[in-house]
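Any read-out appearing in this document is the output of simple, stated calculations on the displayed coordinates, not a laboratory observation. Since the model is a prediction, treat every value here as computed from it, not as a measurement. Cβ atoms are built from the backbone, for glycine too; each structure is taken alone.
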Structure P
Amino acid sequence: MMKTAAAGTLRKAAEQGDAMAQFSLGVCYQNGWGVGRDTAEAAKWYSKAAEQGNADAGAALDALDFSRGDLNE
């Protein structure tokens, strides 16, 4: 229950453009913490955060793309 509530709080902040919340929500989706595991949704939130300069999100997106085989060569 606690993780679900935290994910809901993160979603609100992420939707308002908070890059750290976007990154954290991506982590939640990648790991299934408080939400259903969904790598496409994780990638969406990592992308939004990376576009705002969040380096951790950029690295997480690269790693996620690599693990999914979504590399642009």
Structure Q
Amino acid sequence: MSKGKKLYRKAEDQLESLKEEVAEELHLDDDIERRGYENMTTREVGKIGGNMVKKMIKYAEKQMDEKDGKID
């Protein structure tokens, strides 16, 4: 993911898993295996990132709903 200092190693691993999950859902996983992320188009990686954000927002909304709108 980012090249800076890692604050939450477990979260980084989970984000990597989410990226792979989303790529598979978008049927881009085979392309990534063949070409690697560095050779994917901006549009392809943007689709993956955009769908990751949608899933993270959905997850955060669910967590907030379960905690009566409170954020830890």
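A compact table of results
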{"item": "Given 21 for percent of Cα pairs over 17 Å apart, for residues 11-50 alone, calculated: source structure among P, Q", "result": "Q"}
{"item": "For Cα Rg over 2.2 N^0.38 Å computed as 1.04, the structure of P, Q it came from", "result": "P"}
{"item": "Structures P, Q, by distance in nm of label points 7 Å out along Cα→Cβ at positions 27 and 59: label with the highest value", "result": "Q"}
